[in-house]
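What follows is calculated from the coordinates using simple rules that are stated; it is not laboratory data. Just so we're clear, the structure is a prediction, and the values are computed from it rather than from any experiment. Cβ atoms are built from the backbone, for glycine too; each structure is taken alone.
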Structure 1
């Protein structure tokens, strides 16, 4: 007989994903077994499989949930009634908040992509590329001269992401510089660079 769905089913799934993100970020996906995750959660492997059919399903959910948050941040910033430069700054601040607040998920997204099955990896990569294209378009709006420099569009967007994507390797939330200050510094460097392209 099939197991009935608990009233807190979705909350438990969220808890599994949070703990898996921490475990995979610390040990790597291949270095953390389902038994390890079940032990961290204080549940049996069979109960864990009730929520997620496979270890790869959990990995995908870690990445998928982080990308959903990033996409929501992107859409919110782009929908602002504000100049393009202000939208870029707002987006950079929100991305930094997500990178710091969900550092484990972010680390897993950056480091464990090759451990997804091919179809799911392609889905994640496609969504990442969509975010890159949206940054390219925002940059062109800020600096129209970039529209004529097609070969520079993707590298410009990737350089922007390169400044903030890896802050999890060195940024200290309790340090002297705030998340907002780091975000604004990245935005300033980007905006001044775009200005110079004109």
Structure 2
């Protein structure tokens, strides 16, 4: 089974491309969902988080209060590293298990969708890297519209991210998403064909 890492810049259309791939018969796992699963109530991941950070990072129903935990680790680099040591291995194992299940099903190609794939270096685990990209101006306008941000806030957010051009430089293929929504499936088909992978 061939594996494809799917990533891109914020507001470039990565999740939309993931949906298009699923519609074409390509199984896609969302790393964000795996990350939520490994800290679900009753999980070993959540138990370790409580042990390290205390019950103050929980909602009253016992689920993880992500905004609270995010504030804790954003103010303390050591705490962030501790959180990553708890979650990252579990996320990696979850994705690997999912891929093994798809291979056992006889799937020819499967994809893993993750926003920070290049930043974490996990893109190197996959046979090919597919990046969804758009021009900086289009990215800025889409981010402002999507999250109702001012231009200054959007530029600050983008400035904290790895530039899309850095991801494009590592890609085996790029889905350029500067045009209207109707153009995206054609761009995906072209990029996919360049990787010599077959869509049903």
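Calculated for structures 1, 2, relative contact order in percent (Cα under 8 Å, 6 or more apart) is largest in 2. Sorting 1, 2 by mean count of other Cβ atoms within 10 Å over residues 63-70 from high to low puts 1 first, with the largest value. To test your reading of the models, identify which of 1, 2 gives 0.60 for FRET efficiency 1/(1 + (r/R0)^6) of positions 31 and 159 (r between Cβ atoms, R0 = 25 Å, to 0.05) when calculated. Of the options listed, only 2 reproduces it.
Distance in nm of label points 7 Å out along Cα→Cβ at positions 15 and 151 computed as 2.6: which structure among 1, 2? For distance in nm of label points 7 Å out along Cα→Cβ at positions 15 and 151, the value 2.6 is produced by structure 2. Highest-scoring entry among 1, 2, by FRET efficiency 1/(1 + (r/R0)^6) of positions 39 and 87 (r between Cβ atoms, R0 = 30 Å, to 0.05), is 2.
Identify which of structures 1, 2 gives the largest calculated value of distance in nm of label points 7 Å out along Cα→Cβ at positions 119 and 175. Please list the in-between numbers first.
Values: 1: 4.2; 2: 2.0.
Across 1, 2, distance in nm of label points 7 Å out along Cα→Cβ at positions 119 and 175 peaks for 1.
One of 1, 2 was used to calculate helix-only ellipticity at 222 nm (-39500 (n - 2.57) for each DSSP H run of 4 or more, over all residues; to 500), giving -24000; which? Of the structures listed, the value fits 1. Comparison across structures 1, 2 (criterion: mean count of other Cβ atoms within 10 Å over residues 79-86) gives the highest value for 2.
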